[in-house]
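Asks: Below, each structure is written out as structure tokens.
Quick note: the coordinates plus some simple rules give every number you see, no bench work behind them. Bear in mind the structure is a predicted one, so any value in this text is a computation, not a measurement. Cβ atoms are built from the backbone, for glycine too; each structure is taken alone.
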Structure P
Amino acid sequence: MSHRFPQAPFSFSLGHMNVIRRIEASDVPQLFRVRAATDENRLTLDRLAALGINEKSVREKLLSSHQGWLCEEQGSVVGFAMGDRSSGEMWVIAVLPTHIRRGIGGALLEQVETWLFSEGCSSLWLTTDVDTRLRAYSFYKEHGWRDWKIENGLRYMKKCA
């Protein structure tokens with residue numbers, strides 16, 4: 001069965017003073033500021049670099065198979081999410097600890113999911129910590145993601161169209 005999914009909008013307002021919009025190459029430095037400040041699954045800039053994730057590699061991903069959205073508050077990025085249409089991977093989602101539980105993460109996740117499905121992905125996947133007590137696990141479960149497998153110390157979760 002074929003599903004038609006709407007295109008994710010370029011930008012929209014999320015409540016008082018927050019704007020969700022598509023990530024542009026000029027936003028990449030702020031993404032790293034947010035990613036390094038998360039309170040769960042925190043990765044330092046050095047650790048990200050060791051994984052091959054740096055400003056240049058993220059800009060290159062945005063020019064190829066990745067797309068993402070960010071949330072701005074008064075011109076400053078407070079959260080973002082990106083996906084990879086070539087694999088259906090929900091690649092990253094990060095929200096500043098001061099902005100958690102405000103609906104930002106859910107709105108960003110929905111934007112990337114909508115885009116991935118509209119690009120022809122019939123199932124999406126992500127990796128997260130194996131510890132089910134962490135906030136991320138219940139967040140993904142609440143948004144319709146299901147356990148898939150545990151491999152190499154990571155929990156894989158899936159969501160189907």
Structure Q
Amino acid sequence: MAEKNDLFGELEELSSGFYKQWEQSMTGWWDEVLESPPFLQAMGKNLEGMARGRGAYEEAVDDTLQKMHLPTRGDLTRVLRVASLLEDKLLSMEDTLLKLGDQLVAAEKDAVQARVEAAEARLEAREQLAAMSDRLAGLEARLAAPTKKKKPAAKRATKGS
């Protein structure tokens with residue numbers, strides 16, 4: 001049993017060593033391939049061809065859509081751009097409307113406050129006028145009340161006269 005474990009351990013070390021060697025050699029090979037000018041040229045030409053093919057495909061799709069009287073990709077792009085601009089404009093208008101609403105609320109509060117202060121001033125003036133009116137009525141009543149004049153006291157008859 002101990003021999004089996006030793007055998008598996010050696011086999012594991014050996015496979016680990018082989019893997020590390022393989023990984024190092026592949027890394028070196030890929031580094032060489034990816035840095036070589038012919039490979040890079042070939043990849044560039046391949047990408048260029050794919051881009052041309054994609055462009056031709058998109059052009060053919062757009063032509064077909066146009067012939068079928070359907071919106072092309074360019075048409076959709078323009079519509080989306082206009083929709084985006086309209087959305088921005090609408091959001092700007094909403095912001096302006098909210099600011100104006102806030103200003104209106106503040107102005108209404110100021111107007112109500114001014115009305116309340118004016119009403120309070122009128123009430124105070126009425127109270128003062130009522131107090132003055134009461135005082136004046138009191139003064140008029142005192143002036144109008146007949147003053148009782150004291151009659152001169154009759155002379156008393158004295159005994160000797």
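Asks: A value of 1.8 was computed for distance in nm of label points 7 Å out along Cα→Cβ at positions 104 and 128; which of P, Q is the source structure? Mind showing how you got there, number by number?
Replies: On the way: P: 1.8; Q: 3.8.
It was calculated from structure P.
Asks: When you work out percent of Cα pairs over 19 Å apart for each of the structures P, Q, which one comes out largest?
Replies: Values: P: 54; Q: 85.
When percent of Cα pairs over 19 Å apart is calculated for P, Q, structure Q comes out on top.
Asks: Follow-up. Suppose mean count of other Cβ atoms within 10 Å over residues 64-71 works out to 21.2; of P, Q, which structure was it derived from?
Replies: On the way: P: 21.2; Q: 10.5.
Going label by label, the one that fits is P.
Asks: In terms of FRET efficiency 1/(1 + (r/R0)^6) of positions 40 and 96 (r between Cβ atoms, R0 = 25 Å, to 0.05), which of structures P, Q is highest? Working shown, then result.
Replies: On the way: P: 1.00; Q: 0.00.
Ranking P, Q on FRET efficiency 1/(1 + (r/R0)^6) of positions 40 and 96 (r between Cβ atoms, R0 = 25 Å, to 0.05), first place is P.
Asks: Out of P, Q, choose the structure whose coordinates give helix-only ellipticity at 222 nm (-39500 (n - 2.57) for each DSSP H run of 4 or more, over all residues; to 500) equal to -31500 when calculated.
Replies: Details: P: -8500; Q: -31500.
Working through the options, I get structure Q.
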